1. Supply the structure label, taken from 1, 2, 3, corresponding to FRET efficiency 1/(1 + (r/R0)^6) of positions 42 and 138 (r between Cβ atoms, R0 = 35 Å, to 0.05) with the calculated value 1.00.
2. Tell me which structure, out of 1, 2, 3, gives 28, 17, 16 once semi-axes √(5λ) of the Cα gyration tensor in Å is calculated.
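What follows is calculated from the coordinates using simple rules that are stated; it is not laboratory data. Nothing here was measured: the structure is a model prediction, and the numbers come from that model. Cβ atoms are built from the backbone, for glycine too; each structure is taken alone.
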Structure 1
Amino acid sequence: MRPHSQQILSVEEAFGSNGWHCELVEGREVIRAGFDAHHTRIDLVAQAYPSLNALSVVAESPLRLDAEHQPPLLELLARANKALTLGGFEFDLDRALLVFRITNLFEREKFDGDIISSMVHCAIAELDRITPYAAIVCATPEEELDELDLTELLQREDVIPPVPGDEEEEY
């Protein structure tokens, strides 16, 4: 069995310094972790690509979806992706998973812990942010799907959690 690369070991170190439990996958350049977010449980995979000095962080959450709701959900994700600068949403049709993926290329073999932490935070926050919108699409009765305005839905802020530190102080 080949030893793990310096790249994935630096990811494990960053997880440890944040107090996040993770598991190295034997024989692969992969770390698995789980997080309880505001709206959902998120399974997270961080995979290093040593030859590229790249790290991909993938956050996943199960989402049961019937055939009638699939087109509007995929459109919702496409519309959400248009507003993103980093990363992107996907829906894994085979495994029924809502997915957010973000990748970064690093300059050095030892990845920067702050960048790793930011990638993990971003993946969790974005997947948690899209979850209530996806739930609204899935809960919309089939006969009302044509009237569902996805652009307007994505502008609703009443269903997403507040950003930590953005709460206004009350006097």
Structure 2
Amino acid sequence: MLPSIENIQFEENNERLKIVLPVKKQWVYLVLYSIMLVIWIGMFIYGLIYTWQIAFSGERFAFVFTVMLIGLLYILYRLGKVVWRQWQYYAATREILFIHQDMLIVRRPVSILGLTDAYDRAHVTPLYFSEKYHTPAFDYGHQHVYFGHDLPANPANRLIGYLNARYYPHRDEDDD
């Protein structure tokens, strides 16, 4: 039987357990990353047009300058991926955990886009409450994975207790 925890929705079928967690909008970050994203798109489009113009200008330095511009466009592209990922993180309205038999998926959807991270359950440790970040977490290898940042402590601890009892029933509290 699924628990009733405030602001958390549970849905279960034969394949997986779906847990929907609330996310509060952080408008300052969303606005800043939106501005950075618009600036990045403008810079990248202008960079492509400028590189095209230089490449076919017929000047004797065009090849070397085009290669340098392509290198800079690659760096700009990688920077844009970081900005795009952060924008999606702050634009999401909810966080969803999918717990399959062999996979744990953390998703922050933005329409059909969004961030999705998948973890092999064989390497996922039991969940715990991070006192430092005041959020539920689990370890995946040496990586700490935090989720449900906007959950109050009591519902977060109830969720952790339910998931640990269901998926890690033989875990001893003293094993930490």
Structure 3
Amino acid sequence: MATEFSYEHVFRAPEVETIIDAYFDMDHLAYQDKLAELGDRVVTDSQDDGVVRKATWRVVSLKPLPVFVRPFVKGGKLAFLETMSWKRGGGLVEASVTPDILNGRVHIVSRYELSKVGENQIKRRYSGTVTANITLLSGKIERGIVAEFDKSMALMTKCTQDWLDQRAKA
């Protein structure tokens, strides 16, 4: 079973690509990571053949884990692989996050669908599914991850808009 999520927002930005650039920009990611209490972001793969731009990062959460999850995490800090892929010329970025927990049995698959809806207005629909394949705990883990998304989405959206605004001034 999987738990779905979806969020929409309209950013102030001239083009879809302006927002996509933020998703691959290390300064923007560092700013978001600080707010989200993430650290040690390391690029493990980066490709851009002019058609597809793809990157994978290993990231470590600095937040304390919920008590019921701690026994499943090595070293007490949750690390995960985050991958983003964008086919140039389109407004779709596909992403996945695989926490280093229980041999990949927890997985987040998502997509950013971006479209220009007006002058200096880009609509983003961020949606996906959280899947935890863990007997008796799947639903609780999935709902806990989506609840964290619910709590942090406004802050992460503001972070991206701030980055876009600063870039527009430069």
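1. Details: 1: 1.00; 2: 0.30; 3: 0.75.
Traced to structure 1.
2. Details: 1: 32, 19, 14; 2: 44, 18, 14; 3: 28, 17, 16.
Computing semi-axes √(5λ) of the Cα gyration tensor in Å on every structure in 1, 2, 3 gives 28, 17, 16 only for 3.
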